[in-house]
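Bear in mind that the values in this text are calculations on the coordinates, not laboratory data. In this text the structure is predicted, and so the values were computed from the model without any measurement. Cβ atoms are built from the backbone, for glycine too; each structure is taken alone.
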Structure 1
Amino acid sequence: MIERSDYKKEAGAVTEWIDRYFNELENYPVKSRIRPGEIYEQLPASAPEKAEAMDKILKDLDRVIIPGMTHWQHPNFHAYFPANSSVESVLAESITASMGAQCMIWETSPAAAELEQRMCEWLRDAMALPSFFEGVIQDSASSASLAALITAREVATGFESNDEGLKGRLRVYCSTETHSSIEKGMGISGMGRNNLVKIPVNEQMQMVPEILDQRIREDLQAGHTPCAVVAAMGTTGTVAVDPLKDIAAITKEYGIWLHVDAAFAGSALLLPEYRGMSEGLEQADSFVFNAHKWLFTNFDCSLYYVKNADQLIRSFEILPEYLKTSSRGQVNDYRDWGIPLGRRFRALKLWFVIRSFGLEGMREILRKHISLAEYFCEQLEKTPGFELLSGPFLNFCAFRHCPAGLPEEAFDDWNEQLLQKLNQGGKVYLTHTRINGIYALRLLVAQTYVEQKHVDLFLEELRKILGEMTETKTETKKHG
């Protein structure tokens, strides 16, 4: 056990480890190569009875844990959506951990509550969101969207369902491309997954407003209660942006809650040239984006904005005697703005990042990521056999390889093999999606410290593996 007075001495070794990790990160395989159970088998079956030295723990960190990690901060991590970080964010998170504050209400940490309020205002204004939006920092967009669904449920039932349970069928609408957290939230909220109506998309993978309107009218005629519409500003598969203005007009006509899920792409609203995505946002009741995806702030840090904070608070507040304070009503007690009572001091790392980068620096990095994705697509189009299936849009694109002489029905299997070989190689990490049924490799250029050399390395690895696959196919055909 480390005495408090020895913190500086022991922390030095940890600081050196973190510094080495940042500087040697590119030497690690991006994706872990261990087999299932391999880490578990290396861990002792029981906890140690006697204290162990920090240097031994750090050695085991390198020996046991690091081989089983996928390195999300690696500049060649192009999979999923990123969870990017920065040195500044890590430093702030260290301070947050040292304070160990439980920031459930203003009284338990006034600075945490007031900094959170101001950080939400800073980003609201920097992103040109509606000035009447009030914000709170949640752990994830999944939690924020669940809060939106529950609030929409309460508004639709006259704030009775928390007490009486649900009566009748409340219907929620989203596109077929919307994130799975909405379906999950329907089950958790008690509205039921079968009451989530998935609206078809057009060729750009965007929700079709005319079909949305038709489904709402059909539900009204059937005696159901339309409760909410979830519009996506950047779907998970293809970063498609639903036509928000047209959807908002429909929700306004029927008096339905409108939630906008901008978990990844919302960060791009820092750039004036992309604010066309938010046209109609003034009609939305709630909006969420993740600073921990593309604003250099480590997980978790999700900003959730609402038009009417009173409705949110009324949906979640509960006041036992031990939480009654004299400051109630004068301040934001953020425990009433979401599901958990306990809350981390998430605003501090956001404060460090915004001040250290400046809005100008943040915009510069976002634009660099976008230009690197465009550069990748330009290089891809110069290489025979490749087809862009989506993008470039923002820092995203989706593509496939269509080798000459291979029937089109075999393209999906070919590209799945290509993805597996790329990821097994350890130099890059990608994931896939399906676009109109077609298997596609999806790429995001979003790591905080990514440069063109990393994109060039990926292109080189892509061509190398394709060469090996083509050679193998030729040899197989010869000996077939």
Structure 2
Amino acid sequence: MDILPIIERAQQHSQKIALKTRSTTYLYADLLMQSESVAAALLDQQDDLEEARVAYLLPAGVDYITTQWGLWRAGGIAVPLSLSATSHELEYTLNDSESSSVVTNRQLADKVEPICNRLGLRLLFVDEITDTTEGSLPKIELDRRAMILYTSGTTSKPKGVVTTHTCIQAQIESLITAWQWQQDDRIPLFLPLHHIHGIINIMCSGLWSGATIEPFAKFDIESVLSRVRDNAYTVFMAVPTIYVKLIEYLESLDDDERTAITDAFAKMRLMISGSAALPASVHEAWTSLTGQRLLERYGMTEIGMALSNPFDGERRAGAVGQPLPGVTARLYSDQNSVITEEGVAGEIQVRGPNVLLEYWNRSDITRESFIDGWFKTGDIAVVEDGYYRIMGRNSVDIIKSGGYKLSALEIEAALLDHESIAQCAVVGVPDDTWGECVAVAVVLATDHQLDLDSLQNWCKDRVSTYKIPRRLIALDALPRNAMGKVTKPDVLKLF
């Protein structure tokens, strides 16, 4: 039987600690055994799931990993669900991916069980799967689809990004080489596990290399810094928002306590920032506090990581470095030509085994996203002294907030259900903590009023927390166009 590379790698590290929590440690051998039991439960006497979509709603930890590995070993396609998603968002993902099964635990049952009953989906509780190694597992070819991650785009609904086992392997091996992952590395995992940063950059890369991962249910600054102070980690990855919060927290401590933590950060071999632009001021503040030069990189769900500052060499503030191993990148102009000289802005286009196979059930968008085999990222950059520097999105409909890529159109569609909102426009506005924050401009319905607090409370049941507007302005005084509507250029002037 052929073995998936990530399983074969785990077998090589079978007696090493893969996962460490406050109360328990798990060897790689434990993950292998439990994932085999999950695979058997998912197969349920079938020979092969044959790329059936299996969604799972689980926190970071042993159950998440063994579920992911188990469904891959059974021949399924992994569809990670967001723990912060609303019922409406979960149902959309399950419907769009055409998932046949959902895996969760008893603690989270209330979030998905009603949806599964309504849609007629099979529901498995991973904490009730019994250990078994009975039966054989299917042979999995590496060109089979492996995962669908949902990402917001310029359409009103998230799109499913499909990657194969080969694609995931290419993404991991590129990072193993570039960032010199080692089997004695130790890293915390507190980033969301329905995004590529947490799944590929930390979890899969760490487990591929034989490292030890410490999972957290969420980013709890005191818990994480307590472990940092204990010199628990050699590698640390976070989004710019978290580095801002760490700086603020460290600066609030007395000298002795701050020094104990910053000295521990200084001992780490690698610290990385990604998922959003890192302000140069934050980069320099972190270096001043800890002595660490953060390594900034660039990637997206569709391509994994594509560009990175070097592990050895200059880590330039405000730049995202050069193409990673196995990745080819170029800048492309509005005049449909490749840009070869430095200092000229163009769209980043990427080619390589790291690039997505397709958007799920969206063949037209898949075709439109490529030109001569190059994936069009929609991000504008310039090359300066050999380093790429990101300038922004091609589309104003994408907001990058706290490491998340949000669709303004998707948020607008949700807000238009509010009885007080006749029209609205959602934009991202600069914010020191979040990079960009969600701002909404509204035209109120006749005889209605609306304030930010009440709008935010209304949003809590309808959109994920990070999509809730943080600024609100009424636009009734603005001039209308010929159709009586306020346009986005008008809105942008106000912000």
Structure 3
Amino acid sequence: MLESRRLQQSKRWLLILLTGLFMLGPTWAAEPTPSDQEHEVDTVMQRQMAARHIPGAAIAIVSHGQIVLTKGYGLADVEQSVAVTENTVFQLASVSKQFTATAIMMLVQEGKLSLESKLTGIIDGLPATWNAITIRQLLNHTSGIPEFGKKLNFQSDLRKDYTERQIIGLVADEPLDFVPGARLSYSNSGYFLLGMVIEKISGMTYGDFLKKRIFQPLGMTATRFNDLRAVIPHRARGYTLDDATLRNAEYVNPAIPFAAGGLLSSAADMAKWSLALGSEKLLKAASWEEMWSPGKLNDGTTTNYGFGWYIRNKWSRKRLEHGGAIQGFSNDINHFVDGDLTVVVLTNLEGAEAGRIELEIFGFFLSDTRFKPPAPIADKDADTTKFLRQVTVSLSHGTGDPQWFTPVVQQYYFPDRIKERKTMLGVFGPLTSFELIGDQSKPDGRTRSYRAVFGQIPFHFAYQLTPAGKIAGVDFRPE
């Protein structure tokens, strides 16, 4: 977790955030949501945003062919106190991949491309080592092409103007990570190349093709390829946390994420996209089924990724999910194929873990998915729990005894960073509950996990302990 070096500045920002959470009401389409669902969604969003220090967020919920709720929370621009609305435009990051995959399937459906087409037969000047790689393998992350992001210096290179060829050139001379089709390895390089395929076959830019074939037919007027020089109405600023102090996020040239993560959209537009999933407005049923089927490896085993979507099967329901993370933004979309529910959460904070927020919302519409806090387990070491409760309370006060920790942790926390834990925890109120939820022994010690409630905000704490009982690590996050 991050800590602040400017505690007073953090408090002022947090006050702005908590004030902004209550600025907007929902925008309804057709029948209003039952009041209990509305209240529950609001409660989750407000609590999660406060706990994660998220400046602004927007949500879209679609159920049984109806837009149930599109709503903004908090601030799109903290400096100017601009509120988030359903029309606020966020960077989608890797949520963009499902749009890229849909565009590819359109070309396949029209007979202009085959899933088994070889990449090097479409794009000239690629390495001979890529000759066996197919479009299918790019879509389901089994190509073996190295990740180009690992070749970029995130302190300097993200601001540079790159051509598509220059980006691919970063990995063109590298050996493949594995034989194509041998395993799954998430690859932005693969989806970058798919954008180049779309441009080569269609004769249009990636952004123009998606605009003409997807966004305009669906009425997604705010969705487009990113351009940081363009004046885009309702654009949200992106933020990051320096310890617990809010900062403007680093600049990232949109040419770098490209078809792997370069799109912008709003909650209102993502609701329209959600309505189109599985419908024949864009693709035939067989094409959607192909996209939403697990990838298959050379040995016949399957993966948990289709085309632009992870495939989840928790609660005995087929659920499609994808997150998106880039400097300044964190987003997630979940689409229940069997339960006819889609939930989208967009945020303007890097590292906000938007997907965890959605997990609490599902159950308001599908009862069997309702989130259940982890149950406490029998505590056979009450003395250690008593000690760690004392540590947790001290952290929320920004204090602590260095002798509780190993030398490495002492060096990290003291003298400054220990004080900033108060900003992360103490602002929510006193510790009201501290229950053991996990106890795992390891050769080098053990990990004790707790559900700690500050005021009304629950957190999960994991303490790593040495055999001598010293704290070798502390991890905590909102529930």
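Remarks
- Sorting 1, 2, 3 by FRET efficiency 1/(1 + (r/R0)^6) of positions 120 and 344 (r between Cβ atoms, R0 = 35 Å, to 0.05) from high to low puts 1 first, with the largest value.
- The greatest value of distance in nm of label points 7 Å out along Cα→Cβ at positions 56 and 176 among structures 1, 2, 3 is that of 1.
- Structure responsible for 4.8, with distance in nm of label points 7 Å out along Cα→Cβ at positions 168 and 376 calculated and labels 1, 2, 3 on offer: 1
- Which entry (1, 2, 3) yields the derived value 2.1 for distance in nm of label points 7 Å out along Cα→Cβ at positions 80 and 440: 1
- Calculated for structures 1, 2, 3, relative contact order in percent (Cα under 8 Å, 6 or more apart) is largest in 1.
- Rg and Dmax of the Cα atoms in Å, for residues 96-287 alone derived as 17.3, 52 - corresponding label from 1, 2, 3: 3
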